[in-house]
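Since every read-out is calculated from the coordinates, none of them should be taken as a lab result. Nothing here was measured: the structure is a model prediction, and the numbers come from that model. Cβ atoms are built from the backbone, for glycine too; each structure is taken alone.
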Structure I
Amino acid sequence: MDLPLPMISVSGTPRECGIAYGIAAADLIAANTANYMARFSTSAGLDAERVHGYGALFRAASHRHAPRVAAMLDGVAEGSGVPVEEIYALNGRTELIYTAEPHECTAIGVLGERSASGHTLLAQNWDWHPDQRPFALLLATTDELGRQVVALTEAGMLAKAGLNDAGLGVCVNMLGTRLDRPDGGAPYHVLLRAALEARHLAAAIKAVCATPRGASINLLVGQSFPGGTPGEAIDLEVAPGDVGFLHPVDGVLTHTNHFETALSAHDTLKAIGGSSFFRAARARRLLGAGPIGEDRVRAVLRDHGGHPQSICRHDEPGLAQADRSETLCSLVLDLDERRMSIAAGPPCTAGAYHDVWLGKTV
């Protein structure tokens with residue numbers, strides 16, 4: 001299969017999946033972990049001892065609140081040979097460095113009532129530091145119950161955006177508040193995986209709301225429903241101790257990296273500024289009226305309004321190293337077809353999107 005990223009397919013219990021993933025991607029996981037250990041030091045002033053301490057806290061919280069995800073991460077450490085505390089710190093990298101390294105993404109949801117196909121669509125540009133490009137991969141898992149997930153992630157992590165065989169999908173944006181702290185609960189990427197493993201929309205929402213967390217996060221969650229029942233999508237703005245909800249307007253949801261609901265927590269982006277404050281509104285406007293086809297969604301993901309800090313984000317080498325960011329991957333999820341279409345970013349230069357179907361690739 002011609003894909004822009006490596007794909008690793010594993011099966012078994014969560015621990016078995018983790019071990020197999022760790023073995024298959026051992027070199028990438030070791031290199032990615034070493035890269036982040038250096039960034040924890042340079043960006044956040046954390047030496048290895050403190051990183052291991054946070055990793056142990058993340059592991060304990062994960063086992064309490066997301067035990068199947070924790071079993072998989074323990075397996076990743078076992079299979080890859082990377083210390084387990086470093087694997088959990090890797091999955092908590094948002095908690096450890098995001099306040100020092102703010103980066104941006106754009107997410108889109110389109111209900112079947114607005115999509116040209118009648119299908120529920122989610123889409124996203126994943127914007128992150130260009131040095132992380134070599135460590136991006138697709139992880140496809142089939143658990144011991146036959147349940148399937150395919151997710152975009154970084155080597156050693158379990159999920160960012162993705163979908164499962166129940167027709168449930170997740171896209172993600174970083175958020176930040178003054179309440180964020182590295183020791184507040186299950187890590188950002190554990191919470192993402194827990195939501196992505198849910199079998200129905202309410203369970204995904206429960207996983208997000210009920211799991212204590214130290215980092216703020218935005219999840220755009222959708223699900224297609226069987227029997228011709230229209231699908232649904234909801235946006236969850238999650239901060240430590242609080243959650244805000246956004247619902248589709250005229251069948252469309254968009255979100256970037258600032259809060260749009262009135263949570264009590266102070267949005268730290270207000271003290272930084274940036275393109276987030278216009279990208280979500282611009283994406284909604286560019287989607288336009290009438291039926292929305294995937295071609296139009298992809299055109300929005302390629303948009304250069306406000307370049308280089310546009311929806312299609314481009315690197316600015318003149319920036320400080322910690323501030324550099326670009327669109328590393330662009331993807332569209334058709335939840336009815338159980339299909340992920342993905343391009344290596346920036347999408348303006350990536351050419352074709354490549355299709356991955358659940359059931360055909362895992």
Structure II
Amino acid sequence: MAPTVSDDIDGAANTTADEMLDRLGLGAGSLAAGHVVMSETEVSALVRECWSLDATATRLATEKDDTFRLDTTTGERFVVKVSHPNEDPGEVAFETELTQHVHDSPHGVPVPALLPAADGRALVPIRDEAGQHRLARLMTFTAGTPLDSTGSSPRERQRVGEVLAKLRHATAGFRHPADGRLCAWDVRHLPALRPLLSRVADPAQRKVLTAAFTRFTQVAERVLPDLRTQLLHNDFSKSNILVDHDDPAFVTGIIDFGDAVHTAIAVDVSTALLNQLPRDAAQRPVDDLFTDARDVLHGYLRFADLTETELAVIPHLVMGRVVARALITLHRAALIPGNTTYILRNTAQGWGQLAWFLDRTQDEISSALL
């Protein structure tokens with residue numbers, strides 16, 4: 001079983017709150033910190049030199065690295081990602097190799113393929129114009145509309161669940177020295193984010209987050225150590241799912257393995273279900289927060305199993321992910337004020353979602369998917 005925060009962080013007798021955040025990648029000197037971004041002109045020159053591509057670069061919105069769509073003179077499209085200067089090279093290699101592993105697997109998950117540079121390497125070490133040491137990788141471009149930019153029918157949401165199940169099977173056999181890394185977005189480690197509660201500026205928001213945080217620790221921590229684990233994508237959000245309503249498969253691409261980690265299967269599913277919750281729950285309260293998410297779950301269960309224990313704890317993990325999202329994004333927005341719009345794009349919806357959870361008993365939440 002992969003280490004949990006209680007094993008790896010909270011057990012350290014003299015670990016300070018800031019040291020805990022550093023180990024989860026949330027310290028002031030970590031990936032939460034800003035960096036000098038690359039210009040589109042600089043990236044175009046980079047791919048010309050390393051991949052012999054004559055292309056125009058267009059920046060894509062991301063949280064930590066520099067990502068660009070490339071349009072070549074011959075009409076082809078690619079994506080180039082340049083890692084954050086503070087990102088661990090071993091973790092970048094892990095994400096890169098995992099992406100290619102899933103692409104090559106027999107499970108039919110649509111993910112980009114890595115394209116080697118002229119010297120044969122998939123990851124190219126560079127020093128950018130600002131003097132920052134980074135790693136660049138080139139991938140095929142996956143056509144489709146991000147799911148967070150369009151709607152979906154019940155059948156289409158079932159397709160999303162089917163792909164998540166296939167992705168679970170595709171990642172199951174992969175091993176890498178970095179696959180046991182600590183990830184702040186793995187809600188098994190939510191207890192280690194406790195120091196961030198005191199840094200929430202709004203008293204009303206802090207009160208809600210504290211109540212939900214306490215609820216999570218009362219319920220989920222009792223179950224988490226015994227849940228099945230494996231290597232998983234861990235970020236099956238609508239922004240990472242590309243779709244085409246005219247394609248029978250619906251899902252045309254899965255991107256961004258940046259949060260992949262060895263974690264609980266239930267955690268991976270809870271992340272996917274979270275991203276199907278209504279965004280306007282505060283303005284339009286609903287009796288069943290999981291109406292759309294249940295479609296995803298039904299599709300998932302066609303290709304992968306979940307135990308009754310996992311089904312009971314998943315709604316609590318969803319709530320925990322809402323808490324983690326608020327704490328992490330509010331913290332990162334304070335550290336990187338220039339990227340606030342992107343970082344906080346999904347935070348506001350969480351207040352209505354948390355109200356739904358806190359208005360119900362623990363037993364009611366446990367039975368939401370049973």
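Worth pointing out:
- Of the structures I, II, the one that -12500 was derived from, the read-out being helix-only ellipticity at 222 nm (-39500 (n - 2.57) for each DSSP H run of 4 or more, over all residues; to 500): II
- Once mean count of other Cβ atoms within 10 Å over residues 252-259 is evaluated on every structure in I, II, the highest one turns out to be I.
- In this comparison of I, II, the computed figure 19.9 for Kirkwood radius over Cα pairs in Å is attributed to I.
- When distance in nm of label points 7 Å out along Cα→Cβ at positions 260 and 276 is computed for each of I, II, the largest belongs to: II
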